[in-house]
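As structure tokens, here come the structures.
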Structure I
Amino acid sequence: MIKRVRSWWKREEKIEPPERSIDNVPEHVAIIMDGNGRWAKRQGLPRIIGHQNGMKAVKRTTIAADKLGIKYLTLYAFSTENWKRPKDEVDFLMRLPQEFLAIELDELVEKNVQVRMMGDREGLPSHTVKAMEEAVRRTETNDGLVLNFALNYGSRKEITDCMRELGRKIEAGALNPEDITPEMLDRHMLSGGLPDPDLIIRTSGEMRVSNFMLWQMAYSEMWFTDIYWPDFNEHYLYEAVAEYSRRTRRYGGLT
């Protein structure tokens, strides 16, 4: 059983930014949440305890992103490759969205957060899909922070499915190959409607992108930290955003 905790939005006043201001806050931050299992192993605990504490980091980070004025927060919750993990661990991970939203959805609605999901619903347990779809439905008219969960998501599959869809349109005579543009591909990606990530964060010390938003990250800034995800908090998010604000984005040109 997953222990239920008091709503994290109710504890919002306990999370305060450092005594410094940050200019040029990124519009869209995407996070590869890594290190739950290693965090647990370091403390002699089962891996699932790491995932449970990782859910708490989701709470802290969402509150901090909202305070900073970030408009879109995408969290890499479960990849298409994660099915290779032990069944009991996968089953636990599939219950986390349901438990998270059962506790927090009313507050997310109240705080004007819009929940989205990008990923392949096929293969997900029905209870996971039902929980996510309810959250999307109940928050779809909210216009505050967009909290986008990448669940059963893999970028190569996303791009492959996009190509297949466009190929079918060409075969049916509804699309001319010469009319395909990067903007058209953007609209056909699972992230369609969202801007590309300005900043991508990865925790745990790993320095790779792990099949995450490969199309969308063409000009994203990257920030890596050795901190395991369960230890990630508002101060690390502010540190990452402050570093982003000091960089110059040239998009291949000159300033």
Structure II
Amino acid sequence: MSGLVLTYHSISANVGPTSIAPATFAMQMAELADAGYASQRLDDFGRWWDGAPAGKQVLITFDDAFADFAETAAPILKQHGFSALVFVPTARIGGSEDWEGADVPLRRLMAANDIAALAQAGFEFGGHSRTHANLTRIDTAACEREIADCAPELAAWTGAPVTSFAAPYGAVNAAVVATIARHYRFGFGTRLGRAQQRRDAHDLPRIEMHYFRDRRHWRGLLDGRNGYLRVRQGLRTLREKLGGGFG
């Protein structure tokens, strides 16, 4: 059985594949609710991954902990009774994105008190390294620190254990996945597709929501029509072979 795990980054008017306009995000969440979906918490996802039936459930994830999550995304999610799992680069909190591939103008990240307040409101948080490093380009000791050390920092803000991680850029290899597995129950990647029960626990595929800004394509996926998803998967595979990014 397959499951839906959605990927977002910034809910803002910035251009580029990691920003989605607030009105588009509101449409996506409204369609999700209208199609009868409920959002999962990480424990719910874990039970499904272990083999429990899920019905119409979806895990909504956000990478990078941008300030617009608190300002824009969270109120829209609350309107529909949805939760979300936000992956946090802990050493960058309170500043702006300053990593390779950052947008111009730079987008602000949440502060620690924002994260604490959102955790109190029921939102969940996972690790996204400390500095948003490409984990495949640093040495073994540095990789261990980036993966392991963000969890206690984040737990100090949220008051909850940190059991999930998403590698920045989705950049993993066998050694990185093994390190994630030593520290977290689940690791979420950027491979485009539906998650499968009892598979890929530390490099789980997700649905990149930049591809589903069109209402018709999004509702089709929610109603079980996977043709457009297969087209996007094929284009992404081709683009990656040619050395590009989003397809």
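I, II: which one has percent of Cα pairs over 12 Å apart, for residues 91-146 alone, as calculated, at 63? Structure of origin is I. Taking 38 as the value of percent of Cα pairs over 25 Å apart derived from one of the structures shown (I, II), identify that structure. Clearly, the read-out refers to II.
Here mean count of other Cβ atoms within 10 Å over residues 59-66 was derived from just one of the structures I, II, and that gives 21.6; the source is I. Source structure of the calculated read-out (distance in nm of label points 7 Å out along Cα→Cβ at positions 67 and 195, 3.1) within I, II: II.
To test your reading of the models, identify which of I, II gives 14, 38, 32, 15, 1 for P(r) over Cα pairs in 10 Å bins from 0, in percent, for residues 115-226 alone when calculated. For P(r) over Cα pairs in 10 Å bins from 0, in percent, for residues 115-226 alone, the value 14, 38, 32, 15, 1 is produced by structure II.
Who wins on FRET efficiency 1/(1 + (r/R0)^6) of positions 171 and 203 (r between Cβ atoms, R0 = 35 Å, to 0.05) among I, II, i.e. which is largest? Top value of FRET efficiency 1/(1 + (r/R0)^6) of positions 171 and 203 (r between Cβ atoms, R0 = 35 Å, to 0.05), among I, II, belongs to structure II. If relative contact order in percent (Cα under 8 Å, 6 or more apart) comes out at 29 when worked out from the coordinates, which of I, II was used? Computed on structure I. Quick one: mean count of other Cβ atoms within 10 Å over residues 83-90 came out at 11.8 when computed from one of I, II, so which one is it? The structure behind it is I.
Out of I, II, which one gives -10000 for helix-only ellipticity at 222 nm (-39500 (n - 2.57) for each DSSP H run of 4 or more, over all residues; to 500) as computed from the coordinates? Let's see the in-between values first.
Numbers: I: -13500; II: -10000.
It was calculated from structure II.
We did not get these values from a lab; they are worked out from the coordinates using the rules stated. Computed from a prediction, not measured in an experiment: that's the story for all the values here. Cβ atoms are built from the backbone, for glycine too; each structure is taken alone.
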